[in-house]
Structure I
Amino acid sequence: MKDVALWQEADWITAISVVVLAVFLAIGAKVAVQKEPEFAGHPKGLYMLFFAEMWERFSYYGMRALLIFYLTKHWLFSDGKANLIYGAYTSLVYITPVLGGYLADRYLGQRKAVLFGGLLLAAGHTLMAVEGVGGQNDPTINVFWAALAFIIVGSGFLKANISVMVGQLYKLTDVRRDGAYTIFYMGINLGAAIGTILVGYLGETIGWGYGFGLAGIGMLAGLVVFVLGKKALNGAGEAPRPLSKGLEYGLYAIGFGAVAVIWALVQYQSVIQSLLVVSGIGLLGYVLYETFKLDKEPRERMFAILFLISLNPLFWGLFEQAGGSMSLFTDRYVDRGGVPASIFQSINPIYIIILAPLFAGLWQWLGREGKEPSAPAKFGLALAQMGLANLVLVWGAQAFGIAAMTPVIFVFLYYLLATTGELCLSPVGLSAMNRLAPSYLASLIMGAWFYMTAVGNFVAGKIGEATGGHGGEMSKEKLLEIYEMFGWISIGAAVVVLLLSRVVKGWMHLDTLEDRVEAKAE
């Protein structure tokens with residue numbers, strides 16, 4: 001009887017999923033066919049990118065909600081190892097945009113890069129549905145590694161480039177830019193919330209393959225919206241110069257070659273750590289080389305970019321515990337009333353959907369009053385809130401006793417503070433990268449932003465591994481000890497950033513930003 005009930009639940013979830021897909025595809029199509037160049041005060045292209053990114057995030061975050069449990073419960077990795085694999089995977093998801101951004105900037109254009117990346121992502125999410133029998137001795141685990149590789153490379157071609165395309169819809173001095181990125185960020189989190197709930201529920205209660213399969217369908221929906229909305233982009237994201245078929249197919253071949261490399265790389269996390277160090281030094285060297293070729297003001301804007309980017313590893317190293325050690329903590333040590341642990345990862349995107357319009361309105365109101373915090377000050381506030389999120393969880397768990405189940409309210413408080421911190425950093429950072437970077441380095445700088453986010457994700461894996469202690473199995477005491485230490489570190493860093501924020505704001509030279517076509521420095 002239990003199996004029958006589960007299948008009935010699966011039918012309901014499938015029906016809900018189909019309705020959600022149909023509704024959002026219909027909305028996207030309606031906006032696309034309207035003749036007016038704008039919709040609700042923004043270019044129609046913004047909404048096309050909104051829907052495409054929403055479905056890509058549906059698939060990514062739906063898969064992410066299940067990954068740590070899939071690693072520990074199906075493939076039978078220890079907690080420490082599973083956290084490290086999770087961190088390595090998510091770090092590669094954010095490092096590959098450096099390659100994807102470079103190829104799009106120089107040759108392919110952002111639109112074709114996004115389309116190719118979406119196809120790779122759809123293949124990867126489809127492969128994730130191949131379960132095998134489980135355990136590390138099951139040869140099917142090689143299909144799992146291949147699925148991760150397709151998703152990683154696909155994200156590299158899609159993620160940075162679709163964010164750049166948002167900026168290309170607006171002039172540099174257009175006051176709607178920050179609002180546009182906030183709307184875009186809401187699309188990301190709408191997809192993340194729906195994907196986490198539907199994919200997470202199906203995967204944990206019915207079967208892994210059903211959850212991952214639904215994630216693949218979501219990615220295909222994103223591709224459909226992106227193709228239908230081409231005209232609404234008004235030429236944004238096209239190749240910088242005519243592209244021969246031979247070169248174009250050669251670039252796609254590089255993408256498939258990268259999948260093979262990543263398939264091997266993702267299985268050896270220590271190699272990824274070395275790669276991050278070496279490639280990070282190389283990327284920094286190249287950016288500095290380009291920076292010192294610029295005149296004073298654009299050069300100082302690049303210094304501001306580097307300062308902001310350097311804060312990513314600490315923030316995301318703590319924030320990304322959500323998909324690793326925090327999920328395991330919620331599964332084992334929180335009184336969650338029988339709700340599948342993966343669904344709690346939807347709290348963050350739901351908070352963002354609620355709070356993002358409030359933050360966008362708050363920044364605009366403060367801007368009119370001449371009191372809006374600068375981008376570096378907002379980053380300092382983000383670090384302070386992320387540190388406080390850690391400390392609130394620790395204090396709450398300790399107050400009710402280590403041996404007792406932690407009340408679920410502290411999970412909600414943790415995600416609330418982490419979310420308000422994210423809203424002070426992520427959309428602000430995306431806008432600052434696109435606004436401050438020279439036009440010929442736009443995608444590379446966006447890729448560098450995601451690169452340092454990649455470092456943060458790998459740091460998250462190392463922190464998660466540390467919560468497992470020497471035996472690899474997480475204990476409540478060890479997790480709280482690690483969380484408390486990094487909570488205070490984050491608050492200390494926030495104080496330093498706030499003290500330096502006035503200097504960094506001066507480097508940004510916002511008063512002299514102009515809408516212009518910038519020539520590459522010779």
Structure II
Amino acid sequence: MTNEQKDNLFVLIKSLTKSEKRQFTLYVGRMDSNENSKFLSLFQLLDKMKRYDEKIILKKGIVTKQQLSNLKAHLYKQILISLRMNPMHKNIRIQIREQLDFATILYQKGLYKQSLKVLEKVKLLALKHEEKYVAYDIVELEKVIESQYITRSLSNRTDTLITEAEALRNQNNLATQLSNLSLQLYERLIKAGYAKSDQEFREITQFFYEKLPKIDYDGLGFREKLWYYKAHVWYSFLTQDFLSTYRYASKWVEMFEESPAMISIHPVFYLKGNNYLMESLALIKYPSKFKETLKQLGYWTQHASFPKNDNLKALRFQFYYSNQLNVHFLEGSFEEGLILIPEIKKGIRDYSNQIDPHHIMMFYYKMACIYFGAEDYENCIVFLDKIISNKSLKMREDLLCFSRVLNIFAHYEAGFDYHLESHLRETYKFLIKMNDLHEVQKAMIRFVRGLGDIYPHELKTAFEALYKELQQYENDPYERRSFLYLDILSWLESKIKNVPIAKVIRDKAATLNRKERSSIVPLSPDLK
């Protein structure tokens with residue numbers, strides 16, 4: 001991955017579609033004085049450039065070095081104004097704020113009744129679409145007008161406005177508390193991964209319940225329920241209670257599908273809810289429900305009412321392909337999964353400005369696992385090296401740990417014995433430094449380190465002994481996280497039975513599909 005610094009203006013211009021560029025040119029050309037303006041010349045130059053180079057800009061003589069910063073800032077602002085006027089970007093939130101701006105202008109011109117009339121209409125629109133933060137701003141402006149000017153409505157409005165302001169303030173405070181909690185839990189999951197010990201479990205649980213506000217569940221609106229479910233999803237992920245994750249993610253998605261209008265208003269939350277639902281279904285190994293959810297997501301995202309923009313395109317790519325890879329992990333269809341890799345690599349390039357580095361690394365790990373399952377160990381090592389060698393990114397500790405562990409096994413399988421000892425030393429030092437040397441990792445490292453002393457005819461017995469040792473940790477609350485990142489037991493079974501790992505996983509998936517899913521309990525209507 002390149003670490004070169006990207007210029008924000010240049011990135012913005014390169015993100016524009018042909019129609020957006022044409023609209024900007026028309027927007028600038030609405031005034032004859034802009035025809036030969038410096039900012040338009042700078043826009044045209046940057047549009048033609050393949051990469052940002054300040055020397056080329058200065059050489060063209062459009063602007064001096066001292067003026068360049070101000071000119072870029074002006075051009076950036078003009079592009080945003082043009083985009084704001086584009087019907088493609090006119091979502092309900094922008095429309096509401098636009099009406100609030102109009103009402104403010106009317107108020108400043110002294111047209112108080114006209115301003116109040118606009119505010120009343122837009123307030124109803126904001127409340128209908130759960131835009132309660134801006135609804136609070138609207139009520140506050142209404143109070144300003146009513147308190148400063150005699151509009152003949154004050155006697156009937158005081159109590160109403162005070163009641164509305166108090167209700168919105170309380171609802172917004174609750175939503176803020178829940179969203180803060182959700183974000184803090186998500187940050188912990190990204191940085192450290194799942195809880196690794198009783199102490200971490202207690203710390204997370206204590207933090208969660210201390211920060212979780214007291215609520216009247218039946219009185220929650222759509223927005224407050226959304227943040228309530230999100231907070232519980234992250235807490236359940238952190239504590240590895242994946243059945244609880246499934247329940248809350250299901251309620252999250254159901255809430256949208258019961259109110260389809262909300263999907264087009266909050267498409268990002270709808271996409272993310274489905275993604276977390278599928279992630280939980282993969283973790284509890286429920287392939288039939290997983291595929292059903294993926295199909296339902298495909299239906300809604302292809303629906304005419306579903307918004308279209310660059311951010312949503314990037315998220316759809318990220319969630320679709322990540323979960324397509326999960327399908328192949330569940331079914332053991334690694335060879336078929338290889339077909340996705342060129343498309344994923346292209347998508348990572350196309351959406352490099354929208355997908356954060358952590359999720360790109362997650363893609364690399366999943367692609368490495370696909371190659372490992374397909375017994376293409378050299379390509380597996382290539383993608384793992386992209387993670388291990390990335391020194392600039394502070395990512396999930398679990399991902400770093402198991403990338404290194406999988407790297408050892410890939411080197412062993414590829415026959416790269418001359419590199420194995422150095423990778424063992426590096427991995428051991430890394431795990432010690434991260435304080436992450438748990439029993440499963442210790443057993444795997446001991447095994448690989450001792451491979452050189454095992455005769456070929458003793459290998460099967462050695463694999464069986466390691467399998468027996470690791471199997472006792474499969475359901476351990478903290479050791480089992482190792483198996484979530486790396487299906488070492490299936491790999492050992494493949495060595496013991498002398499069959500491809502893909503066949504072992506396919507056989508397990510077939511057995512799982514035949515079993516009654518008695519462990520998946522119906523969702524409780526009361527999640528309080």
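We did not get these values from a lab; they are worked out from the coordinates using the rules stated. Keep in mind the model is a prediction, meaning the values are calculated, not measured. Cβ atoms are built from the backbone, for glycine too; each structure is taken alone.
Before moving on, here are some points about what is shown:
- Label whose coordinates, when relative contact order in percent (Cα under 8 Å, 6 or more apart) is calculated, return 10 (choices I, II): II
- Structure (I, II) behind the derived value -26000 of helix-only ellipticity at 222 nm (-39500 (n - 2.57) for each DSSP H run of 4 or more, over all residues; to 500): I
- At a computed 27.0 (Kirkwood radius over Cα pairs in Å), which of I, II: II
- Between structures I, II, the greatest calculated value of mean count of other Cβ atoms within 10 Å over residues 135-142 is seen in II.
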